[in-house]
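Values in this text are rule-based calculations from the coordinates and carry no lab data. Computed from a predicted model, the values in this text were never measured in an experiment.
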Structure P
Amino acid sequence: MKTTFKVSSPGPVKTFMNRRLPEEAAPVGYAALIQTFDLRVPVPRMLSAISARHRKYMRDCWRILTPRHMPEPSLRGQLTFALKYEGLDLALLKRLFLETGPKPLLQMVRETPAGNYARRLWFLYEWLLSEQLDLSDSQSKGGAYVPVIDPDLQYCVSGKTSTRHRVRNNLPGSKKFCPLVFRTELLESYHRADLHARAKKVIGDVPEDILTRAAAFLLVDDSRASFAIEREQAPQSRIQRWGQAIGESGRMSLSLEELLRLHQIVIGDFRFVKKGLREEGGFIGQHDRSSGNPLPVHISASPEDLASLMNGLIIFDSESAPDLDPVVAASVLSFGFVYIHPFEDGNGRIHRLLMHHELTRRGFNPPGLPFPVSAAILERIQEYRSTLESYSTRLLPMIDWEPTTKGNIKVLNDTADFYRYFDATKHTEFLYMCVEQTIETILPREVAFLQYYDRFRKGLSEIVEMPSSKIDLLHRFLQQNGGRLSKRAKTGEFAALTEDEAEKIESLYESCFETSN
């Protein structure tokens, strides 16, 4: 344990923890705390530094501030700066409190019992460590109630008051699971755009039968896309079964039993996959060709932590999610699940279904019409993988592990907090982009296709009579051959058509679908 609590900036540098600064500047706040106390935590997505110039800006992973923002070189100074400008990093704060012990927190509160930052830190110490400081409830009397999390910096819930600390606990989760999302310009612009209202407008004048058919097609397409993201060629029966599960998402409360039910649906055959929560380590990556040792790009939560983490995730869904922006809640829930990776297989597909679960439960998408988020993700697959890696690459260096004889991994250090508390900002921005894409592109495209197809069927009935299965086949031939019937079609399945009928059909197809091409 450190015996001194003098925490000064490392001084002006050009790089810090392998991150290049946009200019020479002195890292402060969380960066100074990480260096002083040698904290083994995923480095925050954004760090702060003080420049010699009087210009504030944000670039890459840095928040550059001016000399007048330089905090005093003490634990109190750096913590106050962090809470004021950098928001909460719960995993980092917990490791810091374990390192410093209670003494500096006791001193802060006793010196400034009405201080906003002292009371917030007092609450966070006791909340994170489940350890009560040697302070009486009356220590904080006289100050107005302050929010634990700054609502101008990070998304929060309305919360409950703590009379002991005179704070309002507006953290969006429990100590078992509480990822946080920063308010960025992009997220605020999406919030102002009111995508929920835009979705309703897109389908406002569409006949109900068209919407019903669109929903059926979208469910199958989204299921197929979810398997494709995993690079898996699933049979049509599995695709349809998972599409049905997507269509039912949001109807049931989330529970471990419900997640196990979904796991049963997505896997089906458990002869080579363990049913239920993992009992061994897990990772995503490859194996070394010569040694067979794991080469992980992401390491899953330790099996002994799964029960607590899943309980925290379920509590978040029932207690915090309803008080958050629906897309923020869907992002935290789904990406939190996939980082935990509780099952041996099927985690990615359940992760994406949880997006549907939260958006549907909150009524964000039009009734009966699912947002095909997996289809949007598939079209942004590289961005999706970069989003997943945005935290995994910062998490991986913090995990000590060794290979097992089965080609798996065994985690050697305590990593549970890294899955309870992470920054889900990039994940939420990505999910909002996908939601916008479904509203602006995918939904209108599917609805328009069905309207054009109905027009094609009606026009075709005036040329020639044929059953629905033949019409579908005819349409596929035309679609695959640029609106023209191939020689194979004319001499094979549709040899009965006259030349005049074939020309009329091709002309009809062009007039019906030219708008969609």
Structure Q
Amino acid sequence: MGLLTPTPPPYDPLEWITKPLAERGKMVCQSWALQGYGTPLGVFVVYGLKVALYVAAWVGFCSLSPGLGGFGDLGRWWLEPVAFHKAIVWSMVFELLGLGCGSGPLTGRYFPPVGGFLYFLRPGTTKLPLWPRLPLLGGERRTAVDVLLYAAVVVLALRALLAATPGSAEYLPLVIAMLVMGIADRTLLLAARAEHYWTTMLCFLLAGNWIAGAKAVQLALWFWAGVSKLNAHFPTVIAVMTSNSPLMRLGWVRRAMYRDFPEDLRPSRLATVMAHAGASLEFAVPLVLALSPGGPTLVLGMVLMLMLHGYITSNVPMGVPIEWNVMVVYGGFALFWAHPEVSVLDLGSTPLAAVLLVLLVGVPLVGNLWPHAVSFLLAMRYYAGNWAYGIWLFRGDSWRKLDRLTKSSPWIYEQLDRFYDRRTSVGLVGKVLGFRMMHLHGRALPLLLPRAVDRYEDYEHVDGELVAGLALGWNFGDGHLHTEQLLHAIQHQCGFLPGELRCLFVEAQPLFGDRQRWRIVDAATGPMDAGEIEIATLRAMQPWG
């Protein structure tokens, strides 16, 4: 049972949940600093097994191609071009099924441990179309057309995986079907990690030299991830991630991430130095690999890449993008190590070069300068701590109206109650508040929540991530999935009365900006308040205010 039992917080959760926000926040943040989420060790083992199954399935698909084999001679064929093709397609399917990012307890998903296909193959579930009024593809609930689109993408991807050597006959319908599917429900395009996998498949289909195109995609992933950390948010990420690491479990290491535990939980100088080192790595890796002709500089680039992704993966960050990190590391070997002679300038297709310029430069640039306009995934602003987020406040037991939604996941406490007593369940859900407040952007909560409701203790505080997971079947840190569009869709189906559901939406800090926008909305009556908060104000505050 020890492997499945969460680390209990140093307070009684049933008493904790009755306290005012300031007391509640201080207690849970001090707990997070030493315990993290309190994840049972057995959960990390399950995530490790999932990665092994992901790799094993890829090997199985590769064994269907001439010249490729199984695990016995993996070292001979693992860097072959066809193996990379199948890794990209399989990774996309794996994510689209809901098995990768956003699965399991570290995303607030206990029973069932995945959403994905359980929602996307089910008519009547809630969706977020790109254009809600678009005929056939619009609307707020999934139709048979949506289900067929999703199923078609999965089938077309499996067709490519089962082909001996997938080519344009397999990629053309797959690329088109994914685009149409994303128009019908933008959640699906994000879940498929389209900024990486769909764009790379475009290179397979259209590039004169697809290796050059795939290299351009991977270089953009690293570069923009570095750009996204050119702010004051990332040191809090390092502190929060270290406090939750399954490997860094020594108390003195976790205390060292903060200025003066337990009273000053702003990131320490050590955490800040580590953050700067991490951001520097994300710039150094693409710079070295892009300019390396091979030899010692190539070895240096690969070592830096392994350091970067090894650190991320070993910390098992919330949201668990583990398979994606494995794929990026594999791409580093399959593209840069195996083909140092190919430059990104060798694309051989002017039209594709123009498309990649838009997708790999234009969209991320817009997403960094105007983060409200672009998902952090499409903007490649990965794990920077500078995310849009939302808090949903349900008065009393009004959350029960969510049962009117067509869904596969029950209320978060009902999921947890299958495994734990109510005290443990409340303690785990409460840690989500700690996770949010420990990040720099979460320090806005003590200032803004009193604007949203008159008496905080009368409301059930639920992070928008948990609502998106329950209502949409997928969540992965993208606050744009649970803003007004989802609120309107839920309101139309559930009918909350004025004051029963209030939402606080906080936007990310723009690149070169010094403020974050926020707005408060009542589900029944609409916008209530809006404004901006200065980053300098948040930096001076403790997580709880």
### Summary
Re Cα extents along the principal axes in Å: value 65, 53, 48 computed from one entry in P, Q; matching entry is structure Q
### Origin of the value 14, where relative contact order in percent (Cα under 8 Å, 6 or more apart) was derived from one of P, Q
P
